[in-house]
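Have a look at these structures, which come just after this line.
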Structure I
Amino acid sequence: MDSGTVRLPERFVERLRGLLPRELFRSVLETFALPKAPVARINTLKASPEALLEELRTLGFHPEPLDWSPLLLRFPLAERSALVESGPVRCGFLYLQNPSSVLAVELLGPKPGERVLDLCAAPGGKTSHIAQKMENRGELVAVEPVRERFYKLKANLRRLGIGNVRLYRMDGRKIGYRDHFDRVLVDAPCSAEGCFSLLEPETLRYWSPRKVGECRHKQIGLLLAGLRALKPDGRLLYCTCTFAPEENEEVVEAALRRWRGPPLRLLPIGDLPAAFLPGRGLPETGRILPDSLFQGFFLALFTKEG
């Protein structure tokens with residue numbers, strides 16, 4: 001499949017064909033040629049939803065709240081560029097974010113006053129959403145090892161009015177906390193297959209089967225570190241924006257095999273407002289399938305027995 005002269009990597013298409021049921025393969029493949037509607041999350045730490053909607057309409061935008069989350073606004077494709085440069089975005093009243101990322105934080109379910117760890121935090125979309133769910137109360141620790149990304153994270157959180165966060169520039173696999181956090185998010189660096197777009201060739205540029213394998217080792221280490229930091233009876237969400245089983249089900253299985261601590265249990269994901277395919281051999285886990293709104297995403301929700 002191609003858009004103009006841009007094509008998906010043949011090896012990726014072969015792997016996807018082997019992963020998806022035959023009746024879903026073609027429809028999922030076609031989504032890589034679709035433009036994604038711009039979606040933005042209202043930042044209630046800085047803005048009133050009613051006042052912000054009125055301001056956006058005054059500025060000439062046409063936002064439509066999503067049925068399942070009134071704090072998520074969908075905009076016409078033609079308004080994307082103007083939205084990125086708009087005052088509400090620059091002032092931190094709105095944050096452009098794919099709904100799949102929003103669902104990840106909703107599943108994690110952070111609450112005010114809790115201790116929460118975001119182990120792979122840059123550029124800060126999920127971190128700021130966590131702080132918003134926490135109402136800026138409690139302890140939020142955000143970790144990012146790459147210097148440039150760390151300072152982008154720091155600037156974004158400042159712009160969005162996040163006041164309960166401590167930032168660490170370090171490899172998340174070396175985090176020293178044990179049994180400390182009520183919630184842990186491990187949004188692991190991955191091969192980003194769920195973000196592929198034939199309309200944006202740069203999203204395809206660095207993919208290779210070798211990269212898939214390279215990501216897996218780091219992902220297992222991050223997941224084990226996150227599990228060590230999780231309190232008994234807490235919740236940890238492992239997620240990626242890729243389809244590859246090596247980075248998804250195989251990482252979950254490897255962490256369960258290697259774990260030497262209180263028993264772990266996978267929690268069912270439950271109903272989502274998106275097409276969802278249960279994981280191979282791990283039906284509690286699964287993938288959000290891409291369409292004109294959602295990016296491809298993998299989700300696995302853990303709890304540590306008390």
Structure II
Amino acid sequence: MKYPSVTVIVTVKNSKDTIGKCINSLLLLNYPNYKIYVTDAFSTDGTYDILKCLQKKNPKKIKIEQVKGNIAESHNYMIRKISTELIAMTDSDCIVDKSWLKNLVLGFNSKEVIATAGFCSTPKGVNNLQNLIGLELESRFKNFPEFISRAPTMNLCVKSSFAKKVKFNEKLDVAQETEWGYRLTELGKMRYAPNAVIYHYHRPKLKNFFIQQYKYGKHMPIIYFKMHKDKITGDHISTPSILLQLLLFDVTMLFLLSSVFFNFLIIPTALLIIFLILFFLSDIVRITTSPEKVLGLLLIYFFRSIAWTLGVIAGIVNLLKR
């Protein structure tokens with residue numbers, strides 16, 4: 001196997017609980033030709049102190065800088081300065097498997113492949129909510145096709161020459177990786193490498209999860225109504241099933257609100273609620289049949305639908321203002 005040079009990049013802000021685990025896992029990679037480049041967005045929780053300590057112990061392997069701006073700006077800043085053949089990306093709340101980088105690089109087995117992406121799992125020792133979020137996400141990753149249109153930057157590798165051509169949209173604070181991936185794969189193929197595994201610490205509380213999903217929903221209108229209209233029907237990550245769940249939830253909520261004023265809508269509303277729950281369950285039972293996990297995922301599906309609905313409404317309002 002040839003070992004092309006790789007720079008692994010990580011952007012971070014206020015992740016003191018996970019950044020040490022992330023960097024230490026990167027230091028254990030069984031790949032001989034790589035270095036680590038981290039930018040910190042002026043953390044206030046001690047994250048940068050942890051990074052300085054790690055960099056002091058591994059000065060030849062780790063480079064750190066403090067850079068103002070959002071994730072997209074940090075990625076663009078690092079990509080401009082990188083001279084290695086490949087750029088691998090992960091997040092500060094992730095732990096990588098020791099063979100992660102090697103398996104990503106193995107995916108570049110033809111000239112048409114300009115990027116590779118791997119499987120996102122959940123680390124041990126997390127709480128029930130994090131396990132449930134991971135369980136649902138993993139079910140989608142297990143069904144990825146060989147070639148995909150985008151992937152999260154927590155598990156991605158790209159040829160530097162293409163990364164320098166396709167800059168991240170710095171106007172997007174959330175879902176910048178989605179929009180970037182769509183433009184990147186217009187230039188070549190992104191291969192899915194399921195053996196390239198990372199372990200992601202998902203949101204530990206429902207409040208955090210709700211805020212995260214709300215922000216995703218808020219950016220959906222600008223990405224799917226304005227920038228990439230051809231992707232509005234879904235893809236391998238935001239599956240058509242998820243979009244149908246959101247649509248059915250919104251119709252049900254509309255009927256529920258209307259039934260307050262129009263009594264004849266009470267029975268249709270009750271039927272819609274039953275159908276919505278059954279629709280959610282039809283997707284959940286493909287993931288797990290454990291009664292406890294089924295109920296947990298049902299709650300997550302409702303929370304996600306509410307967050308996305310409110311986010312999409314806010315996003316449409318912002319889009320109209322623009």
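So FRET efficiency 1/(1 + (r/R0)^6) of positions 19 and 267 (r between Cβ atoms, R0 = 41 Å, to 0.05), computed for just one structure, reads 0.95; which one of I, II is that?
Working through the options, I get structure I.
Between I, II, which one scores greatest on distance in nm of label points 7 Å out along Cα→Cβ at positions 59 and 235?
If we compare distance in nm of label points 7 Å out along Cα→Cβ at positions 59 and 235 over I, II, the biggest value is for II.
Thinking of I, II, which structure, once mean count of other Cβ atoms within 10 Å over residues 171-178 is computed, gives back 15.8?
Numbers: I: 15.8; II: 19.2.
Comparing all candidates, it corresponds to I.
When percent of Cα pairs over 19 Å apart, for residues 131-226 alone is calculated, the result is 50; to which of the structures I, II does this value belong?
II
-10000 is what came out when helix-only ellipticity at 222 nm (-39500 (n - 2.57) for each DSSP H run of 4 or more, over all residues; to 500) was calculated for one structure; which of I, II is it?
Details: I: -10000; II: -15000.
So the calculation was done on I.
Comparing Cα Rg over 2.2 N^0.38 Å across I, II, which is largest?
Max of Cα Rg over 2.2 N^0.38 Å: II.
Who wins on mean count of other Cβ atoms within 10 Å over residues 75-82 among I, II, i.e. which is largest?
Largest calculated value belongs to II.
Given structures I, II, which gives the highest value for FRET efficiency 1/(1 + (r/R0)^6) of positions 139 and 283 (r between Cβ atoms, R0 = 30 Å, to 0.05)?
Going through I, II one by one, FRET efficiency 1/(1 + (r/R0)^6) of positions 139 and 283 (r between Cβ atoms, R0 = 30 Å, to 0.05) is largest in II.
Given 2, 9, 17, 17, 15, 14, 12, 8, 5, 1 as the derived value for P(r) over Cα pairs in 5 Å bins from 0, in percent, for residues 11-122 alone, which of the supplied structures I, II does it correspond to? All intermediate terms of the calculation are to be shown ahead of the outcome.
Values: I: 2, 9, 17, 17, 15, 14, 12, 8, 5, 1; II: 2, 11, 21, 23, 22, 13, 5, 2, 0.
The structure behind it is I.
Rule-based calculations on the coordinates, nothing more; no lab input. Fair warning: this is a prediction, and the values are worked out from it, not measured in the lab. Cβ atoms are built from the backbone, for glycine too; each structure is taken alone.
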